[in-house]
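*Asks:* Pasting the structures here.
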Structure 1
Amino acid sequence: MYQFNHGYELLELTKKFNLPISQIVVLAEQEKTGEGLDTIFQKMRNNLKVMKEAINKGLNEDLKSVSGLSGGDAKKLYERIIIGNTLSCETMAKAAASALAVTEVNASMGKIVAAPTAGSSGVIPGALITVARKFGKSDDDMTRALFTATGIGIIIAKNATLSGAEGGCQAEVGSASAMAAAALVELMGGTPEQCLTAASFAIMNLLGLVCDPVAGLVEIPCEKRNALGALNAMICADFAIAGMDSVIPFDEVVEALYKVGKAIPYALRETAEGGLAKTPTGIRLKKEIFEKVERGD
């Protein structure tokens, strides 16, 4: 009754039952698993708790990744925000710092929520938690918004891909940004149609983004792209709530995501065989990391 495979089907369900996307997704999960609504909601609330803890850890601790390639940048940006010395507004800077924080926790083998993937795990918490705090939204509000994000992720997973190895970074950070954008729209009282419009904008803006991790690790440039994905989600949510039309329907945007992903060369799909991974510095860093591993450092 509540199952959906495409955006238009999700919108039809919201109209039929006069419910927001988040509630349709919860009911679909209950229908699929047989679990109680309270159990389903609590599981998602636990995810939110992990997201918050990862942000707090990354912003306040001097983390270093296992490889040594990255770490500490979230704290650096956060300290700059505190003294009021950022070029971007405080909200956007905090969202970027929070997204970085989660990815640095991930790279240091900390606990994160891989939503939709570990490599894009900073986007949703960076955008959602920052905006929710700014507007005084509750944990329950954020949890419901995470179900909205889930609905968008389900559709992308069924009709395109969430994998950088299959579709490039557009499929990871792009999908995460779309999920976050839709979540923000519902969080701020937007309509289901506006949620899908925001998700469409988010994917459009990152369509074609390649996956070229230095040394094959989800650090450079992945962490900074998470920050970009969070900021993209925020402006795309603003676009939709302001009444802008994406023109291309969400389902067609998802189809384009899939086709573009297939067209991206193999070297630019998480193989570390192209892009930044194959710059002289990228090659040198990979060599140094492998030598460390061989020495047992």
Structure 2
Amino acid sequence: MPSSKTRIVVIGTGAVGATTAYTLLLRRRMDELVLIDANKAKALGDALDMNHGMPFLGNTKVWAGDYPDCAEANIVIITAGAAQKPGETRIDLLKRNVSIFESITTEVLKYNKDGILLIASNPVDVMSYFTWKKSGWPSHRVIGSGTLLDSARFRYLICEHLKIDPHSVHAHIIGEHGDSELPVWSLANVAGSDIQVSESDKQNIFAHTRDAAYEIIEAKGATYYAIALALDRICTAIIRNESAVLNVSTLLENYHGISDVYLGVPCVVDRTGIREVLPLNINEQEQELLKKSAEKLKGIIESISL
């Protein structure tokens, strides 16, 4: 069982994992932060580097650990896996990542039975489904980062177009965290008012949202700042029992007729994980696009016999 101290474990100290750990540390989200990586020297180096900043931060305990340290973790974040290459889709990563993920999941489950697994490795929806199946845990405790980042990108681009604060934009990207994701324009609004954007501008905004990762990877090799903030947001909702509505990836059961697949949709997130999956009153065209996104991922899942 997790102790009275809040412990977060980050597995994988590549660009996403290290940035996520540092973000959590800066925002003082936990009492104990454990870094695990196959490259033990990298995890040790990151832990030492962060500890040297403690005089400026506080007294969070940070160390490079191993899987037994997962035993008392409230949240285990998995960011490990092969990196996405320039021009490579998230789905292309799948076969390279499944074998890595299977060994990680097996080790975590030896020591932790009560925490929450937060998956960020791509393709995140498939990896989250795989982890849920492998764990045997209830789906509300196996969460994918989903389309939370995509929705943030979407809101940012809308706000840039409208020249308003992104906090005032309410808009969703749902479905796969990837090429088949879809924008929910029918419900997008600014403080309850419909967003006045032309069809061509809508197409442009969504294209830049969907392809943002490819653009960033082409420019600098990886995306990590914004996803670290998204993972921090999910952890905060869990730790503080916020009941925050976040577009995370979860198991869908009869969601607009979709079942037995992980997709990003608005969910209520609290200390139990996903407390509730919220229905979205999307239009018929959006329903069809969501079903196509689900069918795509189901096909991939079936092809690797998960």
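Coordinate-derived values only; no laboratory data. This structure is a prediction, so every number in the text was calculated from the model and none was measured. Cβ atoms are built from the backbone, for glycine too; each structure is taken alone.
*Asks:* When mean count of other Cβ atoms within 10 Å over residues 7-14 is compared over structures 1, 2, which one is greatest?
*Replies:* Numbers: 1: 19.6; 2: 25.6.
When mean count of other Cβ atoms within 10 Å over residues 7-14 is calculated for 1, 2, structure 2 comes out on top.
*Asks:* Hey, FRET efficiency 1/(1 + (r/R0)^6) of positions 55 and 159 (r between Cβ atoms, R0 = 35 Å, to 0.05) derived from one of 1, 2 reads 0.70; which structure?
*Replies:* 1
*Asks:* If helix-only ellipticity at 222 nm (-39500 (n - 2.57) for each DSSP H run of 4 or more, over all residues; to 500) is calculated from each of 1, 2, which structure is the one that comes out at -13500?
*Replies:* The correct label is 2.
*Asks:* Of the structures labelled 1, 2, one was used to calculate mean count of other Cβ atoms within 10 Å over residues 143-150, giving 29.0. Name it.
*Replies:* 2
*Asks:* Among 1, 2, considering only mean count of other Cβ atoms within 10 Å over residues 223-230, which has the greatest calculated value?
*Replies:* Sorting by mean count of other Cβ atoms within 10 Å over residues 223-230 in descending order puts 1 first.
*Asks:* I would also like to ask the following. Looking just at mean count of other Cβ atoms within 10 Å over residues 207-214, which of the labels 1, 2 belongs to the structure with the highest value?
*Replies:* Greatest value across 1, 2: structure 1.
*Asks:* Follow-up. Suppose distance in nm of label points 7 Å out along Cα→Cβ at positions 63 and 95 works out to 4.1; of 1, 2, which structure was it derived from?
*Replies:* 2
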